[in-house]
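Right after this note come the structures.
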Structure I
Amino acid sequence: MTFQDARLRLLAYVRDQVRNGEFTERGFARLIGISQPHAHNVLKGVRNLSPEIFDVALKNLHLSLLDLVPLDEIEAQLQQRTHERVIEVPFLEGPIGPGKPWPAAVNWRKSFPVPLPSVTLPIEFVMAKLVVDPALTTTLGSCDIALLDTSDRRRYAIAPQGLYVVERNGEAVMRYIRSGARHYYLITDADMDNPTAWEQVAFTAPELQAAVKARVFWLGRERDRDAPAQRGRFLYDPISS
């Protein structure tokens, strides 16, 4: 709403009050400290209220700018701003996946919008570009970027349904993790239902914590950055998980 919009709405309110007998033009003039002829011309649209007199009128009429805006218009603006509130998360400086090590730093000059209110996203989140992983075609589908939670809480508390970024043999790959009596196992889509094919890693508990770099929170496509339907796929609920 512009100042001109607010001024016109205030004058419309005053004209309604005069018509309804709440006060007269003379009373309005006295209220805001101008002459009756000036008040008459203002209400007719011949003269304009200065910003100073406008503020005096609001004060003496016990109004605020919000009182000049219809409730449905305020609700529409709030809803629009809620939908538009999107935060940008920086990318890791390099991609992850087969043959790629865990990047040592974040590229703060490159980021990606995530459809989440900023209050729900901790600072430990980063975006990562993904190289093709033939062992995760079902999980990844057409997704080529991921939102990663690198917080200690998510990395250390291994959940059976969680997808994690694990660095081993010099590469950072996304895998599901299972624990056995003596070993940990890394699992892909291809061998999910075949335990004999699970990749066995000889990590101690502290070594596993060091190897697990992040838990995958969201998967999406970089080309959908500006698409209105960009939502990607969330892999867990941060509140209940």
Structure II
Amino acid sequence: MMRYLKSLGKKGARRLGIDVRGIQHTEEGVLRMLLARLQPAVVLDVGANIGQYAHKLRVAGYRGRIISFEALESAHRTLVQAASSDPAWEIAPRAAIGSHEGTVEINVTANTASSSVLPSTALLSQAAPQAEYVGKQSCRSMRLDAYAGIPVGGRVFLKIDVQGFEMEVLRGASELLPRLCAIQLELSLVPLYQGAPVMTEVIRYLDERGFDLFQLLPGFRDERDGRLLQAEGYFVPRSTSTA
């Protein structure tokens, strides 16, 4: 499996004309390289929480437009405040991004960052006690394809951090996929949320739609023994020019 994933990653790097040996293997390093090489017109920050990712983008040198999406009420309020001094950072109306329009119920965790539309598995509760559910919130469900605020022209960089709901976000962005210059999302090695896809399913789904895996970075680990449970995956279109 690891040999296969490394092969996919090298193939994705070749699409961008990049020597993978020169990449700093940290989120900031990969972001700096991709943003500089791809020059997206906008970054869609799906599952923004309180703005951590937007801050990483600015630290990585990105000065372009960011649109952040967040479902939790308290996190959304904090997000709006955080973006108030950045004119290129837009906060979309509070909503859960998925594959349909309507209403969903969010399972809220103590740390808020692990909150999800999906119920958690026993493994997640054991590996991260702070991911215990402490309540529920209802909110609007929205497809990215239906959001009118995304600029019509230019390349789009899509980041997804939605705790097991990644495939639903992608299904709701089918019309947007041809404009994506990169996708960054969490990949679970084992099920952490009930009904959520594991890493191989997401890779296969994106491969079938013309995206190569470019990079993998270690992510969430089991606090008890250090076992890797999630990785951060970066994907680029197979049609990306190397010019």
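Quick note: the coordinates plus some simple rules give every number you see, no bench work behind them. Because the structure is a prediction, the values reported are computed rather than measured. Cβ atoms are built from the backbone, for glycine too; each structure is taken alone.
Taking distance in nm of label points 7 Å out along Cα→Cβ at positions 109 and 173 from the coordinates of each of I, II, which one would give 2.1?
II
By the measure Rg/Rh (Cα atoms, Kirkwood Rh), tell me the structure among I, II with the highest figure.
Values: I: 1.34; II: 0.94.
When Rg/Rh (Cα atoms, Kirkwood Rh) is calculated for I, II, structure I comes out on top.
A value of 0.00 was derived for FRET efficiency 1/(1 + (r/R0)^6) of positions 53 and 181 (r between Cβ atoms, R0 = 25 Å, to 0.05); which structure in I, II was it taken from?
I
Can you tell which of I, II yields 14 when relative contact order in percent (Cα under 8 Å, 6 or more apart) is derived from it?
This figure was derived from I.
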